[in-house]
Structure 1
Amino acid sequence: MSVRDLDELRRLALDMRIEIVKMMGPNKAHHFGGSLSATDLVTALYMSKMRYDPARPDWPERDRFIMSKGHCVPAQYAALAFLGVFPKEELTTLKLMGTRLQGHPAAHLLPGIEGCTGSLGQGLSFANGMALAGRMQGLDFDVYCLLGDGEIQEGQVWEAVRTSSVQCLDRVTAIVDANGLKAMDRSYCGKEMAALAPKFEAFGWHVREIDGHDMGAIVEALDWATESRDAPSAIIAETIKGKGISFIEDRAEYHNAALSSEQIALALEELEAQRFEMEEA
């Protein structure tokens, strides 16, 4: 991929962060932290890697994306809106009564959402089922599942990791948004985080560790995952919770929090300044 293409993906990711903050708005609790940490990963998937037709979100041959940490679905909403799956103006209806943009993914309401997730730990099992169904139906698609590093403390995740390997689901790619924080504290103590890659490898997965905000590294890792067709692949992406907004970065209290009007204005000011710097570079 050319430098120009990567620059465009970076601009899109920043624009999506701006839309995420706008759609959440002031004085209402939202999952700012994890949505912003995952934005670069979601941008690379939808805008570069996945085989996806926005005009046909139910196209049988499409690649699938499961947002296992469903509370971070605003990042996915932004991507779908940018692609034109639904009107961008609808983003402002996030979490309003009767909206299609629920606080967790509602596949029966909104085109482009593949599964109802948010009960943490279930997304990879869902992805495995989709991959198995695709194999049985003779369809040639990849399934991507984005998990949180706190979420993978759920036992079901590791049962699903084993299933992916036992069933030779080489079209499943798990992406761990490793931002180091859960809802109230750090995801791990001591050196446990360093053992994450060997854990996947012990279950027979291919594993790559990357900077989850380096767009070039993300794109390269996604290409690597689909070149490795003899086992499922895991990408462990080290990220920063609340990425892009200095006063909420790496702070657990903004996992699900309400920002004041003044804080929203400040957040947008910071992001717009980053956009200006990017354009000037």
Structure 2
Amino acid sequence: MTTRVDLNYAPLLTEDEPAVVEVVNPMGQAPMVILCEHASNRIPRCLNNLGVDDEVLGHHVAWDIGVANLARSLSSSFDAPTVLANYSRLVIDLNRHLDDETSIPQQSDGVVIPGNQGLMAEQVEQRIETFFYPYHAAASSVLDGVARRDKIPLVVSLHSFTPVIGGISRPWNVGVLWHNDDRVAFPLIQRLRAIPGLCVGDNEPYHAKEPVGYSMEIHAERHGFPHALLEIRQNEISSAIGQEQWAGLLHTAFTDILADEKILTPLENDLGTTHP
């Protein structure tokens, strides 16, 4: 059941609501930065759940289940700065370019989002200014902080995916997504495939450019930073036990990669430039 959503131009967040972005361990010393664009299913109070019920907000359409706690565990074990979004992808998807029609989805996986229908340009801009720009400014600031310590950051974007879509089961426990730069993806896939029982996807269940992601392109590829986007099947990390297990698996897999100086160097991007 849905309800009518009354939108206005008052501030989208009140003082007692959480900040748009949370930076965990900002001074972490590891040459790694973890990004979590879909860490939360929270909706600003004034948007009245965007007209959908709580059950919908508990599903994947609203967030990437399990990734926030996994990111916190990895942040602690690696001493790595981590950037977490505190509001739902349904408000605005922080991993989409602003001209992408799914940036503010009118429907997701067949679920109509009433509060995203017929938005005026001013309302769209309000969400961009409130959520999109602050998250990416925080990510850029954290990455710049690592670079100022004369370290090249390895950028890891954490996501999760549904075990079944369109009635078709997805066999992968985890997928490693990459596009032009396989410095991290190739050894990571090798290490994960060496773990008995794991089905590891190479650009599965999605390709890194389909749909076109924003964060890896802007925060990693543009600067020549080594990077990978991880998609972990939801049922693997929906519980605290699963999150702990995957934190251990990923810590082992990334430890050798972080020790490889050949990986932690800037790569010239398509523009022929590197990060200072």
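Every number here is computed from the coordinates shown, using simple stated rules; none is lab data. Everything quoted here is computed from the prediction, not taken from an experiment. Cβ atoms are built from the backbone, for glycine too; each structure is taken alone.
Suppose Cα extents along the principal axes in Å works out to 54, 42, 34; of 1, 2, which structure was it derived from?
Numbers: 1: 52, 47, 41; 2: 54, 42, 34.
The structure behind it is 2.
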Comparing mean count of other Cβ atoms within 10 Å over residues 88-95 across 1, 2, which structure shows the greatest value?
2
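Out of 1, 2, which one gives 25 for relative contact order in percent (Cα under 8 Å, 6 or more apart) as computed from the coordinates?
1
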Distance in nm of label points 7 Å out along Cα→Cβ at positions 24 and 64 computed as 1.3: which structure among 1, 2?
2
Value -7500, calculated as helix-only ellipticity at 222 nm (-39500 (n - 2.57) for each DSSP H run of 4 or more, over all residues; to 500) from one of 1, 2, is from structure 2
